[in-house]
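Once you scroll down, you'll see the structures, which are given as structure tokens.
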Structure I
Amino acid sequence: MKLNKNILLCMMVGSLTLPAITSCSDFLDEKLTTKQNTEYFDTDEGVESLMTGIYYNLRYHFAFEWSFATTNYGTDEFIVGGDGSNAMWNSYISSLNSDIPEVNVNTTHAYDIWDNMYTGIATANTLIKKCEEYTGSKKDEALGTAHFIRGFNYFKLLRQYGGVPLKLEPSTTVEFNFTRASAQEVMNQILSDLLEAYNELPATESMEGKLTQSAAAHFLAKAYLWRASEINDSWNASTKNSDLDNVIKYASEVIATHPLESNFRDLWAYTEPDGSNEKLSEVVLAAQFTSSDATQGKYGNPQHLYFLSIYRDLPGMARDISGGREYQRLRTSYYTYNAYNHLNDSRLWKSFRTKFNCTKASTIGTNDTYSPGDCGVMYILNQAGDTRFPEIWNKEVFKDAETGKLVPTVFAIYPTGSNGTTNPMEGDSYLKYYAPLSKYLDGSRKTVSQEQGYRDGILARSAEDYLFIAEAYIRKGEYGEAIKYINPLRNRAQWKAGEDRSSYIDGGAAWNENALGWSVFTAVSGKGTFCDRNSYYESNNVPSGTLDSQASILSVSDITSIGNLPTEDQAICQKLGVSSAYDVAMCFLLNEKTREMCGEFVRWEDLARTKTLVTRAKAFNKDAAPNIQDHHCLRPIPQTYLDIIQKDGKALTAEEKKAQQNPGY
């Protein structure tokens with residue numbers, strides 16, 4: 001059963017309890033049009049509804065372009081694709097400042113995260129206060145939920161902005177006097193809230209999507225790791241050792257209660273809203289989305305839009321539900337392509353779509369007549385030195401192994417003549433063509449143009465807890481122990497004997513006779529653009545099917561020092577110029593996190609806290625390289641906040657505003 005009862009209530013609560021630091025200057029003019037008012041929250045029923053409604057705040061992290069703009073842009077994994085609506089977040093140009101000029105309706109502003117996190121904090125403060133008079137049976141759960149949301153939201157603010165104002169009581173009047181607490185003070189509050197949540201939340205879910213002790217443990221481990229990271233080196237010396245021990249403690253608890261899925265592909269094999277794919281043991285916490293129009297909210301989950309490359313203008317192709325609506329915001333970087341072992345690491349082939357079917361009957365050139373379901377587009381993820389492809393965009397030069405027909409469009413990331421230091425598909429001619437990350441495709445939508453998606457948004461999965469522990473051991477200098485926690489992820493990533501290496505699945509396959517809106521469309525071979533094959537064999541230049549009987553070799557169990565890393569990691573270390581044991585080990589870990597969690601909304605914060613953001617962006621992000629500086633490891637404090645707050649009943653002076661702004665903005 002989905003958690004959706006009274007889910008829209010949080011929207012009402014937010015409008016009633018917004019702190020004065022919000023940028024929504026007109027909220028005081030809102031009129032209450034519901035039958036219930038704030039006195040409803042003085043009742044036991046009201047408290048329980050408020051506890052349910054506060055979950056709506058978790059959807060924010062997937063609800064629009066701020067989700068990827070503030071977490072995936074500006075890093076090594078992606079650059080801007082064919083649409084630069086939020087390109088400033090990737091390139092760090094001067095418009096990325098406290099008052100970001102609006103490019104269009106999609107612009108992510110400096111205040112978006114700020115406002116929405118404080119809305120959730122305001123609701124949590126109200127819930128904590130109302131629990132004082134609550135007499136029902138769910139007091140611990142209600143308090144645990146409120147403390148989690150407050151700690152979770154402050155942690156998000158801290159990771160983005162550094163120190164922020166602490167507001168721990170509900171507002172009963174308009175307030176204007178605020179100042180930023182230090183990062184250390186905010187961190188202390190985060191840990192206090194998450195520890196309270198850990199002690200108050202139930203050990204297991206009473207309903208799908210409910211918070212549990214494991215969710216609190218996951219974010220406790222993440223918070224302790226954040227405090228022990230380089231971004232806090234000016235003040236974290238006294239807590240660093242105990243923090244690393246706590247990382248291991250809490251992350252180990254999560255691993256024990258949320259075992260990994262046996263096959264990486266199962267994480268992304270979405271078939272329908274509320275289906276089995278959304279109930280996996282590895283998922284520790286997910287923002288719950290639904291196909292019900294009444295509880296969908298303004299945005300639904302639109303992440304299926306942003307990672308896709310254009311296919312609709314290619315021969316034999318037309319946009320359909322399974323292929324997705326291509327907003328082309330995030331273009332896969334060469335760092336990401338090359339971080340994987342292409343032959344042995346199945347995660348590459350289970351995270352990126354490399355083949356599309358034709359969606360219309362076409363006669364292309366003078367060679368073949370194509371029917372819907374024939375292979376229409378293929379991305380070749382090959383290696384430098386491959387001489388099979390005279391140019392990046394190849395037309396009718398490569399036969400599909402299954403039909404024997406020439407594939408109308410083939411893109412090769414390394415055409416003839418390119419080498420390991422060139423990134424030919426990052427040229428401006430190919431802004432909208434790249435192998436797209438397919439983790440969020442949603443074929444269950446009702447129409448091809450529909451932006452609102454139905455897939456849950458994963459906020460925590462236990463694979464990351466393995467990486468938390470590995471990083472803690474690296475920070476302790478115990479590299480052999482770190483490898484023991486990287487191994488389970490790499491072992492899962494290996495091809496198993498008997499596994500079809502060309503088999504492929506993503507959420508686009510949810511477009512079938514059981515999918516929402518199927519009757520509105522004509523079935524195209526039951527698939528649409530979705531092709532259940534990848535380009536593994538074509539890309540690796542290996543005869544089709546010849547490796548299926550073999551198990552791949554990806555294990556790093558023999559790495560007891562960091563002196564014998566895989567070839568792909570050695571190349572990245574060389575590019576970054578790292579050589580010390582610690583730096584090489586951290587480089588390996590961050591590479592592994594790309595392989596495991598590419599595009600999962602954690603990258604910018606990981607690189608910022610480890611102070612590797614500037615080096616990696618300069619090395620692997622051509623858009624960011626000219627502009628990124630050390631101060632970009634924090635975001636600008638929103639001008640809307642600085643302009644509305646007061647000191648001694650007066651607006652801040654320019655100098656006082658500057659004192660509350662992060663350096664460099």
Structure II
Amino acid sequence: MRNIKGKKHITGIIELTRKAVGYVAWEKDKEDIEIRTDDLGGALNGDTVEVELAALFPRPKGKVKKIITRAKEDFVGTIIQGDALKQGSRGAVFVQPDDIKFYRPIQIKGRDFAEGEKVLIHLDFFDGIAAKGTVIEHLGKAGEHRVEMNAIVLEHGFRTDFPTDVLAEAQALGHDHDQILKSEAARRTDFRGTPTFTIDPADAKDFDDALSCVAMPNGEFEIGVHIADATFFCRPGTAIDDEARRRGTSVYLVDATIPMLPHEISAGGASLKPGEDRLAFSAVFRMNKNAEVLGRKFQKSVIRSDRRFTYEEAQMVLDTADAKVRPSQACEGLTFANELLILQNLARILRKNREKEGAIDFGDSEVHFELDKNGKPLSVRRKERMGTNLLIEEFMLLANREVASYISKLAENVPEKNLIFLYRIHDEPKSDRIEELATFVRAVGYEFGKNKQKKFSTKDIQKLLKQIEGKPEEHLIRTATLRSMAKAIYSTKNIGHFGLAFEYYTHFTSPIRRYPDMLAHRILESHLNGKPITRKEYANLEKMCIEASEAEARAVDAERESVRYKQVEYMQDKIGQTFDGVISGVTEWGLYVEEKESAAEGLVHVRTLRDDYYNYSQKEYALVGARKKKKYALGDSVRVRLIAADLAMRQLDFELT
């Protein structure tokens with residue numbers, strides 16, 4: 001903050017509402033500075049700006065004096081003719097940005113554009129009144145499935161194709177893969193004779209991880225968590241690595257993956273395909289029947305996956321396996337029933353132990369779409385986690401925790417070397433967010449956070465989530481609880497992982513789709529080779545952590561938007577139909593209702609509640625009738641009729657029945 005001619009100037013990141021009103025956070029415990037549309041000075045959502053504070057009462061207000069950095073400069077939009085806009089724009093061509101927080105159409109040069117065409121443009125100029133840009137890429141006709149999915153990816157800053165130099169390197173690796181593998185395998189620990197398999201979703205294209213399980217004569221087990229050695233194909237200084245770092249992560253849309261690594265690597269040479277020799281980085285644990293880790297080792301390896309299971313197939317094996325099968329018995333054929341039973345038993349104990357430590361399970365709120373050949377959604381439903389989902393989850397958590405613990409212990413023992421590592425950290429939630437959550441939860445009818453003498457812990461969340469299991473409002477409260485938490489990020493400074501209740505944690509198990517995992521692989525390998533990477537050598541690692549955290553957030557936003565788009569598209573031809581739902585939000589302008597099966601959310605506008613005049617009760621999270629006192633509150637089950645579906649705005653409108 002600085003003073004210029006008696007007026008305070010504050011630097012911060014501006015957040016815009018859909019109505020183009022900006023807010024900038026400044027001093028702790030003070031309301032954000034509000035900035036009217038006319039005072040934005042061309043600032044856009046996420047920009048770093050310098051704001052002149054104009055007034056403090058009744059709330060802080062200001063004016064943008066300078067845009068320091070743009071959050072982004074490339075935008076996706078749809079071509080519209082100037083005739084559709086204000087007088088004076090006739091004959092000009094504009095792009096209406098998909099970003100609903102970009103509050104002006106952008107004029108582009110030329111006239112060789114079709115009405116309704118989607119384009120990617122670079123913003124050349126914007127002062128808050130006039131916006132001008134240059135078309136970078138033609139995407140196709142708005143409303144077409146592939147066009148809209150590509151538009152979502154590009155809008156969030158990810159590329160849908162790879163540069164030619166990246167493709168050239170990948171193709172060369174693919175061409176020489178067999179020779180490379182044969183040469184490298186001789187230098188590695190060989191697990192090709194160990195019973196090994198993958199368990200993944202049915203539509204998985206790349207296989208990051210495989211499990212092996214060997215029952216030992218002394219009653220102990222050797223459990224291998226074998227992770228694709230993507231770093232072998234993605235070396236620092238190559239075009240492949242530069243592009244992987246730039247992307248930071250793969251992006252998973254409703255029906256497609258935008259990979260971090262080229263297809264020749266992500267679904268080819270690095271992917272742990274069944275029946276093929278593959279290079280891996282293996283975390284091998286000696287465990288007893290109580291799931292205690294008695295020994296651990298990390299090795300560059302060569303493996304051969306014997307079987308590719310889907311989650312459903314592996315679950316079927318477990319469900320039909322003889323409960324009396326003894327751990328020492330050999331598996332029959334390729335069903336791996338015995339190995340799966342051993343892993344299931346160990347996973348259950350690992351999970352129970354984590355729960356005792358306070359780990360929070362937020363469940364799975366994802367939805368699954370069935371699409372036709374043109375990408376049109378035929379059905380949508382909530383995904384259900386099976387025992388095999390939890391099995392894989394536990395062993396991935398185990399490997400991630402043990403790798404982080406191993407490096408951290410080394411660093412503690414040789415502090416003079418100033419060793420560095422990449423952690424996945426999750427801070428405790430802020431007290432004000434917990435207070436908001438407590439108010440929210442009590443409004444729905446549950447007790448939470450009343451004892452102010454006691455410090456809040458993960459066990460309070462555990463207790464709450466246990467109470468709501470199977471209730472209509474379960475998904476609503478789980479989502480609210482998750483949103484109250486701090487975001488997990490990558491950092492070189494370890495503070496532990498609050499949600500998992502782990503002192504040490506990293507990401508090691510998905511290097512095909514996450515760049516931080518490749519960094520963890522490189523650092524671990526350097527330790528195993530006796531040449532540990534020091535802070536001086538990886539001076540920019542913290543910057544890379546920040547980049548990866550930001551890329552992850554953008555990818556999550558893109559994935560959610562693709563789901564939202566498909567939910568609205570799915571509902572488009574169902575106008576007039578009625579649905580069961582739960583009130584997921586309450587505002588002065590109406591009720592947000594989440595449809596039970598598809599999880600699609602729509603608005604019941606207050607003006608459609610014609611039986612009374614309804615007032616918003618913020619304390620009760622409810623709309624309350626002025627005369628009859630009828631109440632519509634958060635978490636209430638309701639029956640709604642769909643009255644409108646706007647695909648361009650990703651909006652549904654309901655009315656109560």
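Here are some notes:
- Each of the structures I, II was assessed by relative contact order in percent (Cα under 8 Å, 6 or more apart); the largest value belongs to I.
- Top of I, II by distance in nm of label points 7 Å out along Cα→Cβ at positions 249 and 489, largest first: I
- When semi-axes √(5λ) of the Cα gyration tensor in Å, for residues 409-504 alone is computed across structures I, II, the figure 32, 25, 17 traces back to I.
- Answer label among I, II for the case where distance in nm of label points 7 Å out along Cα→Cβ at positions 401 and 537, calculated from the coordinates, equals 2.9: II
- When Kirkwood radius over Cα pairs in Å is worked out for each of I, II, structure II gives the greatest result.
- Each of the structures I, II was assessed by distance in nm of label points 7 Å out along Cα→Cβ at positions 361 and 569; the largest value belongs to I.
- Structure from which 4, 16, 19, 21, 17, 12, 6, 4, 1 was derived, P(r) over Cα pairs in 5 Å bins from 0, in percent, for residues 233-288 alone, options I, II: II
Read-outs: derived from the displayed coordinates by stated rules, not from any lab. What you see is a predicted model; the values in this text were computed from it and never measured. Cβ atoms are built from the backbone, for glycine too; each structure is taken alone.
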